[in-house]
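Quick note: the coordinates plus some simple rules give every number you see, no bench work behind them. Everything numeric in this text was worked out from a predicted model, so none of it was measured. Cβ atoms are built from the backbone, for glycine too; each structure is taken alone.
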Structure 1
Amino acid sequence: MSTRIKRRTNSFLQKKVRRGFQGYPVATVAFYGPDDQRASKVAVAIMPGEDAEPLALERWFSKDRDLRTDLTVAHNIQVFVEKHGVKSIVMADRILGCPNEEGIDYPEGQVCSQCPFWANRDRWTGEVKH
């Protein structure tokens, strides 16, 4: 008899996202990567209320793994949001752009030389800009 093991990497996050807005605090979860296939960074911010500054921000990085399917990172995100009493989670359904930060990892107003995939793309749609 064989048993199928279902991967539930982000099941906690997915459940919270599917429930929709349940009140504040809200966690925003954003994945970033060198292209639209592998998330090498995830940033989670805790928003205590509408138009408020983030209460807390945590980032996780990987040079070789896709963080969307990393069990350890999923667990760490769960612990982080539970610690802050999060009632709602908002998460994009795609990788939102380059993991490097403008003004920190590369000069303001320029494109990241490490992530040419994103140089002429809209981070929200993934479409090439003309």
Structure 2
Amino acid sequence: MEAEIREEWPAQLKNWHDKPEEVIMPEGECIKDVSERSVEAFDKICLSQKDDDQTLIVAHDAVNKTLICNILGINYSNIWMIKQGNGGITVIDLFNNPNKPPVISALNITTHLGGILDSTASGAL
């Protein structure tokens, strides 16, 4: 799949790496749309949480990265600054105080996959 993408859309793939905020995927959406959709869904999930709830959200790396960008207060165009391996676990703590933002207490834990260093994201486009 990766070789096919590199062959069929080399300029778009380069732009995706250099300026992800400017790319619209073929028959898909731009990262801004992914971010808006992801943050809206995350906010709904957060609002539905009760005391001591633990919720698992499973999503693709671009979705996860835009959520992390939002929590950290950085633009989604910086998604390449964040590594999210396949099966990686990120832990986000929420608080009952609406003035206290979510806290990322763990990012991209992959040791359960058998290694200390994460190699699962090495082929991420």
Structure 3
Amino acid sequence: MIIIDKNKFEKIINECKGINIEKIYIAIGIFKENLIKITEIIECKNIAKNPIIEFKADPQCLYKIIKYAEEKKLEIVALIHSHPALPHPSIIDIKGMKFWRIPWIIIDYRSGNTKAWILKNEEIIEIPIKLE
């Protein structure tokens, strides 16, 4: 289960709604047994060639987030990005999930609907999100 502050998450959803490019956020926090506690969410610039249908986080932003998380004794615990479709992993996402084996939270930027997914043993599994 992913636990996230309701106000922080609603802010991210509202930032994505109506924006017709994929936005990318990195969530940092802690892994605790079967729980993931997101403490901070940081946006990175999408530098993909076609940001309408894919995302590629700015590598300098990722590096800064990794260093920041290390200083805070936290980890990157999830990727959050928006889609122009239902909040299910695309073929491109599934390829990315093979490299980033952490939860992927997907936001439908038309409706604001969200779902979280992880790739385990080549199977895509939905993870519940709990807002606090």
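Annotations for the structure displayed:
- Structure responsible for 2.2, with distance in nm of label points 7 Å out along Cα→Cβ at positions 61 and 85 calculated and labels 1, 2, 3 on offer: 3
- Parent structure of the calculated result -7500, given that helix-only ellipticity at 222 nm (-39500 (n - 2.57) for each DSSP H run of 4 or more, over all residues; to 500) is the read-out and 1, 2, 3 the choices: 3
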